[in-house]
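A.B. asks: Have a look at these structures, which come just after this line.
The numbers here are math on the coordinates, done by the rules we state, and not lab data. Everything quoted here is computed from the prediction, not taken from an experiment. Cβ atoms are built from the backbone, for glycine too; each structure is taken alone.
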Structure P
């Protein structure tokens, strides 16, 4: 009798897991992911995530929703307007801290995966201006106090906030730059290269992949250099903004003569903390198991690894994501 009871219990447990796995494999998901403008990298990532979910759960689909970008996506996902959202690490850090442009902390977002962390802040300066004032790095800029016209991106854009924090890491503010006889210009990233090329600015800072076509284009019009951050400054900026310390490799541009230390923006896939553990687990699992679907959307994504996906530290991972990452040994 005892043996029969044990056998029956064993069969029940095995049957339970077989049934649970069958249900998971037959699950169909209809999800929405909010990204940015159509045609950009985030829309390609949305397509890659859709392909990965379809591969893991046939009959599923992930609809891409355009938005104003990561800042907007924080609000959309936190309020339940989309199940998934792509947000820059620096935007996410500002959200959880309740710092500008957020009025209060956003506490109900959870991470599924780090998608990339290799969009470095590139501080590009007209080489003629740099030579005139003896500038090779940000420390030189601060020491020499030249009348630099610095394009920092638009107000409210987190790249602009990172430019501000880079100066702050050296004890300098926008007002200080103006006191040197310089200017702070709130020029959008698509304008910065043209402004440098036609002499309207001396320097700009942008967080984009390296190499980037806008920087290559500017360097064909005027000779340029890239300013480096010190180890201490890069760590200060990383701690304050959520960006990661980063090295732009010399081979990124023909005119670079060494590797350049800076910080990099990254992008994270986030969900609302109300998402069920099982759904978050299933999404994480299929993204890792079908990672080639995301790697294939753009050459810049070829470096994505499961280890990378499990490495963000700006917010908590969703419990479902944690369960999967622990199962496969990506986190302890």
Structure Q
């Protein structure tokens, strides 16, 4: 089955593999990377609800809230003014809600079973995101390479922001490592107000709690802690282009690397049983989220704000190194 642009609409799950590592993609569910598995161990957050159809308005926590999605053109639900009029963008953006199309090209055919390229078309703004995913073995493990190209397919200039949304499963005593030059993050939100107010600077890794005392943000806590914090680092320099999650019990080290010239911010979602805030299953994960903006809402503007002109494209890379320890 093909769409109007001639790309193939994929209805089946796509598996790419390199040695004992496999990556599963769900094109029909927003191009979701549903699984990154090393041998018999799953590295991504499991679904907190059954996979199912998505609507254009449902909140993110009404779905499975798992795996790896792409947030475009905003993370937070918001309303923005464009040259074509006022536009409302839903929670976590457009792309996790719609079916993506597979892109066939010479490079993907040469890479064979180790890569896949898909494209998602936003509905709130005329934006098209193409993402190529390639998996390869390395001397110490595996490398997942991702390349993105965003295109304005409309007739007017539009604002945009993007954030990766990889939810890596975590357990107590896992550690988050940031470059040693990062000593402070900006707080986007904190469940129960445990870390002050949105917009406040938060020391890293030892942060003061709103009700007194301190906490080590770099150490994962148990699900009983009910923590759910979102923070941002940046703008980052060329030597601050990574974040590592060390999982001793799982025997893996996961390092997210990115180009700070293209994506100069790093969102950090740490959730240990603190979200969703409704009754039911909770996330237990750490999400290092390279991003173009230090805020979740596209409506919140600043020197980070971006505009894409009609027919213009913008590209950026990212990679995930998985090492056995």
Structure R
């Protein structure tokens, strides 16, 4: 989680003699070495991440924990020596999950025995009716299958897993992400009553992953939830055994008016070109069901660490270095 990837690329270009204190040492190489020494021996980033996630987990837009994290980030930027800090007012979406949602394979399909499926509502999902939604399920592997499958009045179950063969998992995530990002809106065009999506993860466990879904203007908004990968496998197997299987789902989410919040800005003023800005940043908010360490607490502490590192190493930038902990 070292916040110095840009320095790593530069250091690779420095002759070994310059790194090892040989005759080829030059001021640039010496400063790069100094930055590495300071970072590798004094970085507080991990402890700051622990503090952020312990004090302010689940920093969903519009939440009190996000408000607390905003104050925390500004205080930390001041502590780390920023020449200037600012809380920039912005309005953010405000969606709340409400009471715990559930998805259940209905008893009529299983000889009178209900079977819960571990699930979590997708971010931004509309709620089900007060008494929930129960409907037949149709399993699909792609959005394209919506054009050739009767989904009217049914719950569409997108079960395409992330492709495991890519070296870069981001490519797998991006390819499978259309099911979550666009799946509910596209399914609604064809009359679907709800959507279930296989969680976007290579992990094979019973932990569901939420994430944003986007509705379209003029298209009905239908409730949508993510199943853990194990739950998705269980539902798929049950459908193969009984194509008439029905599923019940309850989602209790609610949308509110946009809420006031702040982008947190801190900077080191440039000595020669203060009007020219080099920007680093990460998003301070996170999903409500997680502490937000990876997404994106790590990006926040890394960005703040850039300012601390330059100050600690005695580096005076010619251009303004600005850190933005933004909210969305």
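A.B. asks: Which of P, Q, R yields 2.3 for distance in nm of label points 7 Å out along Cα→Cβ at positions 57 and 273, as computed?
C.D. replies: Only structure P yields this read-out.
A.B. asks: Moving on. Suppose you compute relative contact order in percent (Cα under 8 Å, 6 or more apart) for every structure in P, Q, R: which one lands on 24?
C.D. replies: Source structure for this number: P.
A.B. asks: Computing semi-axes √(5λ) of the Cα gyration tensor in Å, for residues 209-288 alone gives 25, 16, 13 for which of P, Q, R?
C.D. replies: Details: P: 35, 17, 11; Q: 25, 16, 13; R: 45, 18, 12.
Structure of origin is Q.
A.B. asks: Quick one: helix-only ellipticity at 222 nm (-39500 (n - 2.57) for each DSSP H run of 4 or more, over all residues; to 500) came out at -500 when computed from one of P, Q, R, so which one is it?
C.D. replies: The read-out was computed on structure Q.
A.B. asks: One of P, Q, R was used to compute P(r) over Cα pairs in 10 Å bins from 0, in percent, for residues 161-280 alone, and the result was 11, 29, 27, 17, 10, 4, 1, 0. Which label is that?
C.D. replies: R
A.B. asks: Quick check for you: by mean projected area of the Cα convex hull in nm², which of P, Q, R is greatest?
C.D. replies: If we compare mean projected area of the Cα convex hull in nm² over P, Q, R, the biggest value is for R.
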